[in-house]
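Please find the structures below.
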Structure 1
Amino acid sequence: MKNFMKMKGVLLAVVLIAFPSVAAANQKIGYVTMAQVFNDLAKKEGLQDKLKREFQARITEVERLDKRVRDNLQRLQRDGQVMSDADRTKLQRDLQAWDADLKIKATNLREDQAKRFEEEQRKLIQKIQVAVQTVASRDGYDMVLDRQAVIYANAKDDLSAKVLRAIK
């Protein structure tokens, strides 16, 4: 009885190992270097320039305010000893107000830029996914993986260039 159970266990292990291998051997699997495709598509569509133009007025405002704070801080350090107490106090209060305003505007700008980049990123990823599905179904691939998830793959199964061409 013990031998029968051992044999049954070994047979089960062999079947579990063998059948997935056979099934995988019949599948056509390709890969896409998603990071490269994303970067190439972002360059092609001018994503960085588009976002910079969109936020240019706010970037300029933050830069102007930053320069104002730095210039007046230098002025305070340079001339603070010879300024009247009232002028020095006023300049210190103005610097605190400008610095607080700068921090708020800079933080809001970074958050808004990140949010817009994520929106544009989602659009590009969606385009890439549609293109991957189109290329995979057209060329008879059963599965397409990201290159980062693959330890080894033959260069003939790299669909990155085809995916880029398929994006409209």
Structure 2
Amino acid sequence: MGSAYFESILLIEKLHRQFLEVVKVALDVGGVTDINNVQALILYNLGEDDLTVGELTYRGYYLGSNVSYNVKKMAENGYLNQERSSFDKRTVRVRLSPKGLALRDRLRAMFDSHEARLGRGGLEASAIAGANATLKALERFWREVMNEALIAREPEARVTVARATVARA
């Protein structure tokens, strides 16, 4: 297929899709039918915080997902409480409802179970830590490449890119 670099890119995408399937199966087995796997990850990343949709978007990666639509569906199904900002009526803050907190606890238990089983699957904590370090370095590399391309196209983009980088960090 090509270089190790390109193989890594494909593997990252494949692993993300496979992980979404793991979450979907867990929801199905648990009898949870009113939320999908991407919504469950959004819910998990929200945690016990009170965030805007924009802040929530920066917090996680939701492949091919419209976070605003998913937030609306989760609110309709009782997983989220929404509240309009008193300062800016365009801004909606969301937080987990009791139903959302209960599902988050179930997801946390699943992730804890997976983590406990890693060693039995031949994956040591140090290997996972090394993979995380490599992925973070790749993320920084891609950010630099993107910044360079934007700055080459529009020098004034430097300020916009710097702000976006700080917001995501």
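When distance in nm of label points 7 Å out along Cα→Cβ at positions 88 and 144 is computed for each of 1, 2, the one that comes out at 3.2 is 2. So relative contact order in percent (Cα under 8 Å, 6 or more apart), computed for just one structure, reads 16; which one of 1, 2 is that? Among 1, 2, the structure yielding 16 for relative contact order in percent (Cα under 8 Å, 6 or more apart) is 2. In terms of distance in nm of label points 7 Å out along Cα→Cβ at positions 72 and 96, which of structures 1, 2 is highest? If we compare distance in nm of label points 7 Å out along Cα→Cβ at positions 72 and 96 over 1, 2, the biggest value is for 2.
Assuming 4.4 is distance in nm of label points 7 Å out along Cα→Cβ at positions 32 and 152 as calculated from a single structure, say which of 1, 2 it is. Of the structures listed, the value fits 2. When semi-axes √(5λ) of the Cα gyration tensor in Å is computed across structures 1, 2, the figure 29, 27, 13 traces back to 2.
For helix-only ellipticity at 222 nm (-39500 (n - 2.57) for each DSSP H run of 4 or more, over all residues; to 500), the calculated result is -27500, so let me know which of 1, 2 that is. Label of the originating structure: 1.
Since every read-out is calculated from the coordinates, none of them should be taken as a lab result. None of these values were measured; they are calculated from a predicted model. Cβ atoms are built from the backbone, for glycine too; each structure is taken alone.
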